[in-house]
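Some structures to go through are shown next.
Please treat every number below as a calculation from the coordinates, not as lab data. The structure displayed is predicted, hence computed values, not measured ones. Cβ atoms are built from the backbone, for glycine too; each structure is taken alone.
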Structure P
Amino acid sequence: MNKTRKLVIIGDSVFPQIAYEYFTHDSEYEVVAFSVEWEYLKRETMFDLPIVAFESLTETYSPTEHDVFAAVVFREQNQLRARFVRQAKEKGYMAASYISSQAIVSPSAKIGEHCFICEATVIQQFAEIGDNVVLWSGNQIGQRAVVENNCFVLPNTVISNRAKVGTNCIVNANVSVLDEVEIADDKTIEISALISEDVK
């Protein structure tokens, strides 16, 4: 795949390492650096690429030539990842997304910015995925289902037709959300749960 954009990944732990592999081997992005805040800058390189301070990122990596992806899991109910995206955009960076070439996304589905959608995920007709959403591998998002901003959905979860997941939610692995069920904002759904009625 031709590399047409350069990317800085925020973070230096497990998710950034995974994101590096996905972006490197299955996207238009060339990863050129990692970035963390000053107080967490404990090493200089990862995968032979520099790790630089987020506070001074623009001094080395121009926003006109680089995009940013915040590879942060669900700390602070996804708000830490959202903060990094907001601050990067304030610095002038565009927020990158990754959509696996092995995901199936309906042409009528809508996907927001700064999303990370892994392999074997199916997003069906007229579904809506908000900004800053992570859908790990093997998820199914049904017809006209909605996953709102700042959500993290772990593997092998089904969000059925016309169901809705509110903002800032964490949905653990192997969850089934039945048709038309709504989950309110800021909820954590435990592993293997069957959600058959609204969560308020």
Structure Q
Amino acid sequence: MASGDTDVLICSAALQYLGSTAITSFSDGSTAASLSNTIYPKVKAMTLGMYPWSFSLKKVQLSESSGDPISYWGKSFTLPSDMANGVPRKVFTSSDDFAPNLTDYEIQGAELLTHESTIYVDYQATVAEGSMPAYFVQLLTYMMTWHLAEPITDQASKMQQWKIEAIGSPIEAGRGGYFRTAMNIDGSGQASPVIADYVLVDAR
């Protein structure tokens, strides 16, 4: 694990790839720090959700919420607070590894609504930077470089360059670049990665 890594260090490395000055914190008063602070949580969540990374997978039994759900569903369960991207990967009514996926449910905010009385979920957890393996830290750094490139350099070509470095050329459909390397290192390969859209908002 990359025990010395932090969100600030990852963003600093991305900025240095772009020829910019490293930041010391997200509140150091610089434009780069402000941009990094706005963009990083979204890029981190997106990158975790691109693939079922082995280090982020968890299975838990959900606790039933107090009170009746305001809908035709009979039961309401509280989703894990550390769940990345707000949705579970799979929902079951048993802890058995061969249990079929449940499809008769609905997600409302932080609640899972269903008619079932017992619910287990497989999900990807938000992982602290110090617990991320080195290959994922490198991928996250490239992803941040991609998303910071245009606002930091004012060059769309830089954004395209680092997007290719992170996830490959358009013909690779988001499965190339260093993402492919990280995916292969992770060694799971049980699900196809889904690449989210470019998440940068106008933070300037």
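List of remarks:
- In this comparison of P, Q, the computed figure 1.6 for distance in nm of label points 7 Å out along Cα→Cβ at positions 75 and 123 is attributed to Q.
- Of the structures P, Q, the one that 27 was derived from, the read-out being relative contact order in percent (Cα under 8 Å, 6 or more apart): Q
- Answer label among P, Q for the case where helix-only ellipticity at 222 nm (-39500 (n - 2.57) for each DSSP H run of 4 or more, over all residues; to 500), calculated from the coordinates, equals -4000: P
- Read-out log10 I(q)/I(0) by the Debye sum over Cα atoms at q = 0.24 Å⁻¹, for residues 91-130 alone, computed value -0.86, structure in P, Q: Q
- Structures compared: P, Q; top value of mean count of other Cβ atoms within 10 Å over residues 35-42, i.e. the largest, recorded for Q.
- Origin of the derived value 1.15 (Cα Rg over 2.2 N^0.38 Å; candidates P, Q): Q
- Ranking P, Q by distance in nm of label points 7 Å out along Cα→Cβ at positions 27 and 187, the structure that comes out highest: Q
- Top of P, Q by distance in nm of label points 7 Å out along Cα→Cβ at positions 67 and 99, largest first: Q
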